[in-house]
Structure 1
Amino acid sequence: MALKVTKFGGSSVSSSKQFKKVKQIVEADPDRRYVVVSAPGKRFSSDSKITDLLYLLDAHRQYHVDASNVFKLIRERFLEIKEELGLKTPIEKELDAMAASLNSMSENEIVSRGEYFCARLMAEYLGFPFVDAAEVIRINHDKSIDWDATRARLKAVMNEYPHFVFPGFYGMSANGKIMVFSRGGGDVTGAILANIMEADVYENWTDVSGFLMADPRIVRDPQPITHITYSELRELSYMGASVLHEDAVFPAQENNIPIHILNTNRPQDAGTIIQETSNVPRRYPITGLAGKPGFMSIYIYKKHMSNEIGYMRKVLSVLERYNVSIEHIPSGIDSFTVIVSESEVADSLYEILHEIKRQVDPDEIKVQDHIALISTVGKTMSHQPGTAGRLFDALGREKINIVMIAQDSNEINITVGVNEKDLGRTIEVIYNEFVTKAEEQRAAL
């Protein structure tokens, strides 16, 4: 019998209707024995997430503003789910106790109650025991996980219960205080459980059917990604193409546990499986592509630079002193370009340029802003000669000017920089070259 840790996001538990979908999914597979839930999310576009309301509640508390209306909204959401499902769990008493003790609660404790109350209701609805994350997850003062303490507590709970419902997003510090992860931390909780339990699969149920090969706002009906490796996911996520909290990947990856992204509203869809290696044949030469704007290049030229030891290091040390992260460093014999985020140098660009000139006395220094970076990712690209050539040729035919090229040393990522106005068109051109053409060729056979 396989062991699956199954996590449901906020959209999956937003209402009694969504609770019913969760129950159908859990009961459809006896391997889904351990369920992690987020706080209820939006039921419709103008609705509020419970976690947002809890942060608002805490803000009212801190500034001594009447919070009764905000608390009423939170209370009504949970009671609506309870009543519509005919549940008996007396959360009214706990909600009222929370309201009475609000001024003595920390922000972390207040915002954690969304997951807590949701898990209490879900546990009764599924007929599973409720296990409080505060009794299991131990968090160090630096917000890292105390793995030894957490492992010992979770193993004890597993010995007691063959299945349970567990709230995501929070745990307890060594001094007995509730601590929360960053937003989306329910994904992290599920990954922690999957790691310690040595699960066969970590299922992450959300409101999308996994990853797509490109942004659907740019490419019409992009193909789904059914299988992706952790390294490919990391490359795409860096450019913003993610439906999973970044910190949720590492605990699962450490034990080589596949993560399966699935859609609560369309459980029949294949979703996306993320794992260390995948032998599933790839349909296309690339796995996916993603891009984002907001970058700037600093070009530095110095005659006979290659003969000067430490020249590049001196430039990079200037950027380090200004806390600027380096995105890419394309280089030549006597020149190199540093790609940085515009937002990170917005208040210090002139000081940085002045300091670079003072430190290394370049013959030329140029700045180009409004650059977008587009990453084309695929583990099979290195085995297919001519992939980079096809990409550059396609962009050339469309008269898209490339201002920067960088290729990953593992050859799973080709990143190009273009003018921001060409971001969408660049993604379309690359997608059409490697995906649309492949589909057209199959259709012609």
Structure 2
Amino acid sequence: MARVGTDVAVTGLGLVTPAGVDENTFWDGLCAGVSMARRCDELAGLPVDFGCPVDGIDLDAEIGGRSVWRMARFVKMALLAARRAVSDAGLSPRQWDGDRVGVVLGVGVGGVSALVDNVRRLDGGGAEAVSPLLVPMMMPNAAAGEVAIALRAHGPSLAPATACASGATALSLARDLLLDGRCDVVVAGGADAVLTPLVVSAFAGMGALSRRGGDPAEASRPFAADRDGFVIGEGAAVLVLERTADALARDGRPRALLTGAGSATDAHHPTAPDPSGAGARRAVEAALREAGWGPDQVDHINAHGTSTPLNDAMEAAVIAGLFPHRPSVTAPKGVLGHTLAASGAIEAAACVLTLEHGIVPPIANLDASSEEFGLDCVVGKPRAGRVERVLSHSFGFGGHNVVLALQRFGTDRPRLCGRGVLVNA
């Protein structure tokens, strides 16, 4: 299929995160560089009893209506983020052609809490005690389905599951749907909400989580020499994507360009990254090729930066090897914890805001003396300066590597002016 146009614009953002449940609060929290980790009542008594939950919002009240009873927490977060993203884009489901609107929402494992609750019901009360709503609450594609229903989106509806790269995979697929001409608008992102005793115990048992329980706010420390694991979080982010020409034709506001995306697989181990970084490197190189950039044109890297010994060492080596000009590096998981399937979408949204504001948020719990890799990590306070091109890294269990290339709108790209006349921005 011939591709339609070359540019894809981000025209709307919606966020539900541990740092804030709206764009401004999220951005302020990220720029403050202070971890959102705290002890969680639901995890009391476990070896790891802390995480980064989403606080300060009544999801049921925000969504409204009777349908909330059939939704798991990750679905509610995704739906709220999607509604806000569409509103931010200046679009309305009542006015668009729903047959040309797609939904792509990355997910991890679905409604774990609903599944656990109903296993207990089955054990305690037999089959009659199991909720008839269990399947739609726990199925991983529930977020994509519910968002499509709410937005009257009748185009392709997909739920990619590439572990912690799922949100980035969703944005990459959304870009393809637009450039292949299959959609005119795609609502894309990721959501996850598994801050449960079962999942936390499993991650802790495999040694993936930080055990720095004395002060949870100091536990997530990407690229620090004394990092010992990630802090689990939850959240959702949704971006509205359109072909740039279409957005401009309707007087929309391109907030940034999604200029390229690259994917590659380690084929190495179910949970550990390939220490050589070969898969991650291939994904970076693919994103650069698709964007048409040389490595020296990258101004900033939003790192996957999980705060685990293996990931950070591998990722730092890839960055140092490909980018000797030392672009600035940040890692939002220091503040947000690891929001799993949502992380790639949340971090893509952070990249959009960095491009808009010319500000790179700092990495929480990292200072120059504790960083061991020689990268240009932003520490202590936000760094101001013009940022034109950024890469966002996302790596997931199973060896999934996805890298997004985002560019400030108006940077060395032709844009439509007036009645379709091309001008240099």
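FYI, it's all coordinate maths here, none of it is from the lab. Please read these numbers as outputs of a predicted model, since none were measured by experiment. Cβ atoms are built from the backbone, for glycine too; each structure is taken alone.
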Legend entry - Read-out relative contact order in percent (Cα under 8 Å, 6 or more apart), computed value 13, structure in 1, 2: 1
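Check the numbers for volume of the Cα convex hull per residue in Å³ across 1, 2 and tell me which is largest.
With respect to volume of the Cα convex hull per residue in Å³, the highest-scoring structure among 1, 2 is 1.
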Legend entry - Which of 1, 2 yields -11500 [helix-only ellipticity at 222 nm (-39500 (n - 2.57) for each DSSP H run of 4 or more, over all residues; to 500), calculated]: 1
Legend entry - Comparison of 1, 2 by FRET efficiency 1/(1 + (r/R0)^6) of positions 56 and 200 (r between Cβ atoms, R0 = 35 Å, to 0.05) - largest value held by: 2
Legend entry - Kirkwood radius over Cα pairs in Å, for residues 144-391 alone - structure with the largest value, from 1, 2: 1
Legend entry - Winner on distance in nm of label points 7 Å out along Cα→Cβ at positions 48 and 400 once structures 1, 2 are ranked, highest first: 1
Legend entry - Which entry (1, 2) yields the derived value 2.0 for distance in nm of label points 7 Å out along Cα→Cβ at positions 240 and 336: 2
